[in-house]
Structure I
Amino acid sequence: MPMNAVHRRICRSDGWATRMHSQVLPWATREVPLAGKVLELGPGYGITTRWLAGHGGDLTAVEVDPALASDLRAQFPDVDVHEGDGAALPFADETFDAVVCFTMLHHVPSPEHQDRLFAEAARVLRPGGVFAGSDSVLSLRFRLIHIGDTMVPVNPGTMPDRLRRNGFHDATTQEGGRSFRFSATR
């Protein structure tokens, strides 16, 4: 989904990578099994993919932007990268042990499209599989970074109910600073 030049620069920066690798990703995946078949939705520039690839699972990624998907294939030859929409996944039912997405849900163009993404995550997860990740909490800083972007913030307070309506149980969210994490089981 469209991102302005400032936002693109931030998402490719060493500072962002350091924050994601040292804080957000360990926190968001604390209780998520990453050793099996893992699907990452919306990896963007690959900062999260790099971290996931180092955690031992069989990693697949789906990126909606064709140029970014191509770049991901070049960066990560051991990751099965697909160009596509997380709300219409090209995988059979019950394929993955975990589905994850990090700081990308607010770029999904509508709450309805987000709900279709949640339903697709549930569909491709094996029973007992976990859907987890993180996104940003709405703030003035967040709004300013996203001027001209596709930006549909996710309310962490309503997300557990949305996940339950789309095929999950044990759905939780937890806020921490500028982010929130979520987890739900199929």
Structure II
Amino acid sequence: MKTTIVFAHPWHGSFNKAILDTITNKLEANSKEYQVIDLNKDNFDPVLREKDLALYAKGQTTDELVIKYQEMLKNTEELIFVFPIWWYDIPAILKGFIDKVMLKDFSYVETKTGLKGLLTHIKKTKVITTSEVPTWYLTLLGGNTIKKTFIKASLKGIGLKKVQWLNHGQTSSGKDEKRSGFLKKVEKLF
């Protein structure tokens, strides 16, 4: 079983890429197997098109990347998401990943009381994000969409229970020392 990192930032000169590099360097130093799903580099199409929706209720797809990603997730024991918070939410490409990859009978089944997650073989999940606003401000906005919607609803719905979230606020406007300190925190997670 491997660690799988889902990376959702289009610019490889970004602080998010520095976070990804910190994680992969630490995993390599610890001789841990990992794989990266780089949604932008893979040219993943996040749009749920009519042909996809026609198969959706059956838990099927014709998208080769979706099939590839599902195979990768089958062999995952630790899942890591790295992405920027844009407009107080996850990037569209990551939303599309959830919509298209987390299909019925792969990641969940429907029950009378809601969804029953099937990805229970994934024992640990980390969500590492960046934002321009401070982390405390995200919570003041009537609820944090990352914690309440992405983690406690979407990820829980597919069976991911032990989810740890770490956010770096004021990423663009903050000081280099703060960014360096955050990368050290990330490194300690692995």
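Read the figures in this text as sums done on the coordinates, not as results from a lab. Just so it is clear, the structure is predicted and the values come from calculations on it, not from any experiment. Cβ atoms are built from the backbone, for glycine too; each structure is taken alone.
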Just checking, which of I, II has the largest value of distance in nm of label points 7 Å out along Cα→Cβ at positions 118 and 150? II
Using the calculated result 2.2 for distance in nm of label points 7 Å out along Cα→Cβ at positions 54 and 174, pick out the matching structure from I, II. I
With mean count of other Cβ atoms within 10 Å over residues 62-69 coming out at 15.4, pick the structure among I, II it was computed from. II
For volume of the Cα convex hull per residue in Å³ computed as 103, the structure of I, II it came from: I
Which entry (I, II) yields the derived value 21.4 for mean count of other Cβ atoms within 10 Å over residues 102-109: I
Identify the structure, out of I, II, from whose coordinates relative contact order in percent (Cα under 8 Å, 6 or more apart) was calculated to give 22. I
